[in-house]
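Next come the structures, one after another.
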Structure I
Amino acid sequence: MKILFVASELFPYVKTGGLGDVMAALPRAIRALGADVRMLVPAYPALRAAVEIQGVAATFADLMGGGPARILRAEAPGLPLYLLDQPAFFDRPGGPYDHPDDLARRFAALAWAGAHLGRVGDGGGWRPEVLHGHDWPAGLVPAYVAFGEGPRPATVMTIHNIAFQGRFPASLLSDLGLPRHTLTPEGVEFHGDIGFLKAGLKLADRISTVSPTYAREIQQAGGHGLEGLLAHRHQDLWGILNGVDREVWNPAKDPNLVSRYDLRHPARRAPNRLDFQKRMGLQEDPGAPLFSAVSRLDPLKGLDLVLDNVDHLVALGAQLAVLGTGDVHAEGAFRQAAQRHPGRVAVFIGYDEALAHRAFAAADVVLVPSRQEPCGLTQLYAQAYGALPLVRRTGGLADTVVGVSPGTLADGTATGFQFEAANGWALGEAINRALALFHDPATWRQVQRRGMAADFGWEGPARAYLDLYATIPSKGN
């Protein structure tokens, strides 16, 4: 089977969150099962400089008003690529979603290029049977296929986070190369705007999202306005958990750690704790329970609940390290907390990939108090590194963390802690439970071992996606 992924991020070249990690691992995992998966991504300068350019698949005099563009053939380790090379849109400083003035045209160009490869092929004899778009930047792929001419490959749309939808003024319709008749609820229209994600969810042959629980939630109150559409299409909606790339997230081979370790050598984990405490300006205390949060500082991530519990944690003898960036008020509040509790609370504002790895290797507990979490990778990284995740019971967090209880301790299935209500008191009560278990070292190690032994690899999800593709009727192209 020939499959083309279309996405805006690809780790390690461009990443703003979990999407980049998934795009680095999932297509390779599907390729390992024998499918011919390739990926279309913008030709960001860092990406162009790092991969091998092999030729030109297509050229365009002007694409979405952004001037000349080419689709380049390229090769990353283990993954054939197509790069949309359009300097006016993609060869400039900043992140992939900066420069909002042409955001709609920029990612419409990416989607149109994906549809072109699906209809025409790459000029070298390769044409995908399935076009698989990821999140709103690829949302118009199914629209350009549905409303264009020529062969119609199968289309799949994956929701990585439904909170980000790509809504733009209807006045841009002609600029995006969409016929007037597409601006209807049966097409790309969404509450009077052009909805990129909505278009993909309406017009794709199949829809997936990144956990079974999230698939249920987005058909109800968690759909951010798309609940009705998704409930209507529930038979086409699959919930498939993400995995972890164990080549990147593996404490036995992680080059970012001062001491590598594994399930058989847990004592080798200890030096990482002292190293991290020193780097973060925390007291080098090997006995203090260390809580970490590695997250965007966004209301949906629930870090305000952590702020509600800073003094509570410190009063109980714990330390807290927060790594993240986002909401300026949250950034300021965490800085103030660190000033209030020097040596006990530390904050790093920004994102540092190596420091994130060190945080997982050092922490006893990793806090993931999200109000909504499609899948979440943080709790999976925590378990792999021997930290116990403390999560709110939502989305993929509910699907991947087995909360400590008398029953789960008895049968050996517990891997972390859960709480239900999205408030500071509920998180504080879960912190109390975590600290009670921390002071029972033998039981703590039992839960830690269970988490480290869990299989969250990509082979299972890759097989599930192949099963999904197989349900799409042949287009006869």
Structure II
Amino acid sequence: MTSKHTQKTEQQYSQPLAQKALSFETVLALLPWIPAGPVLDLGTGAGQWATALADYGFEVTAVDADPEKIAVLNSREPHIHWLAADIRSEIWSQSRYAALLCLNLFPFLPKSEHLTQLKRIKSALRPGGLLIFSGFSDQDPGANLNMASSQTGEPMPTGTLSLEELRQIFAGWEPWLEYVGPLADDHPPHGAHQHGVVQVIYKKPETALAAIDWQKLPELGAGLGWRHALAELLEQESVADFIEIMSDDFLDPQWDRFLLALSQRYTVIPHGVELSVGSLGGADLAYLEQIARIVARCNSPWWSDHLCYTQTSRYKTWSLNPLPCTEEAHDWVVKNAKQAMQVVGKPLLLENPAYYWRPELPNQFSDVEFLSRVAQNADCGILLDVANLFGNAHNLGIDPYAFIEALPGERVIQIHLAGGRLHQNLLFDTHDQAVHSETWKLLEHTLKHCGIKAISLERDDHYEDLQALVNEVALARQLMGVRS
């Protein structure tokens, strides 16, 4: 099915790069790009940054050396972990943070201690995490004052630094903002004044995706596809073990806060329709970066899309079109799938789509051989839609049981279940009916032959009998439990 959001232009989703001074609004705009994990605010001061992050939904630790200030902040915002500690303390660095804010704290540290503390900050961030940093340059009016202090409290020269120093220490990190220049400020007792600052936002490099041990992926159980009509139902924790989202519906960062809240309650698996892994022009990098943001936000163990093409270099078809099962198509899919996994950084599952016709060319593989070869050679997994398999068996004469038995069982990680409609002797993948009895039989057969980690039900319409849908999820959960 095609998401209404996929019709937006990719330019709407570019990362927030800038060449200007940091502001409160700049940091707020960054929040959708902070991956899953705790956030650290070093030198929190009045606590406005920590409060904004916590209000968004992040787990926040905020550090300040003044215990009286921390006590006041804790009484106001007890849901934040306020910590009275010097930056030189070992306490704050015992985690790998998704983002770390350190704003104008380094002027109060002697220059001789900067390298040590910046290295600690560097190691405290998780791969893909964001560093948001501001310090004083030697152009600051306070550069000639003794604003810093030793650990024993002895006044020392103000700790200034340069952009070149930060670039050297964080070499290889992706720069999202670099600014050197004046910054207006206004606070007692000085009133309106200016600082000379050096400010950066850097993204720590992601860890390259290593060879995947498919057997070690987590077993998620039975889940549901998130739909707005099911929102109230999914407030009941026992209904589903995990949630599958249509990733193309969440490309706009405005949805990020919702995803953060959802992923704190459920394991969330993004499932898309616009990867177009069979396109000759290669994968759309801007699209992949948005999927990577969603996967990082949800800390998903894998993500999925369809073994098909949806677009060419000139046209979008808004349809999941079947690929010819040829060597050339195989090579393009493998190349595109490998690129997609490296950009997103998590295992990719490819789904067998519903076909109403298929290209017939000389010397092509069977459907199951094509899917199996792609999975092995791209080192990706398989999302087996047994409802699509049942439909393809009805529409095209495929033997669904032989198809299942021919698959590499260790690569079949997830199952889709759905119900379709029969029209003029064609079974259409409408996702608006109860799961067909034959589809349940195919599920049971698959569970005997494959290492399934998750089963999800897709329902896109006809929600009159929600209890029947809940019962289908429960039956899927039961079948997973007795498959041995």
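Of the structures labelled I, II, one was used to calculate Kirkwood radius over Cα pairs in Å, for residues 135-262 alone, giving 20.4. Name it.
On the way: I: 16.2; II: 20.4.
It was calculated from structure II.
Thinking of I, II, which structure, once Rg/Rh (Cα atoms, Kirkwood Rh) is computed, gives back 0.99? Source structure for this number: I. Structures I, II were compared on mean count of other Cβ atoms within 10 Å over residues 271-278, and the highest value belongs to II.
Each value in this text was obtained by applying a stated rule to the coordinates, not by laboratory testing. All of these numbers come straight from a predicted model, not from anything done at the bench. Cβ atoms are built from the backbone, for glycine too; each structure is taken alone.
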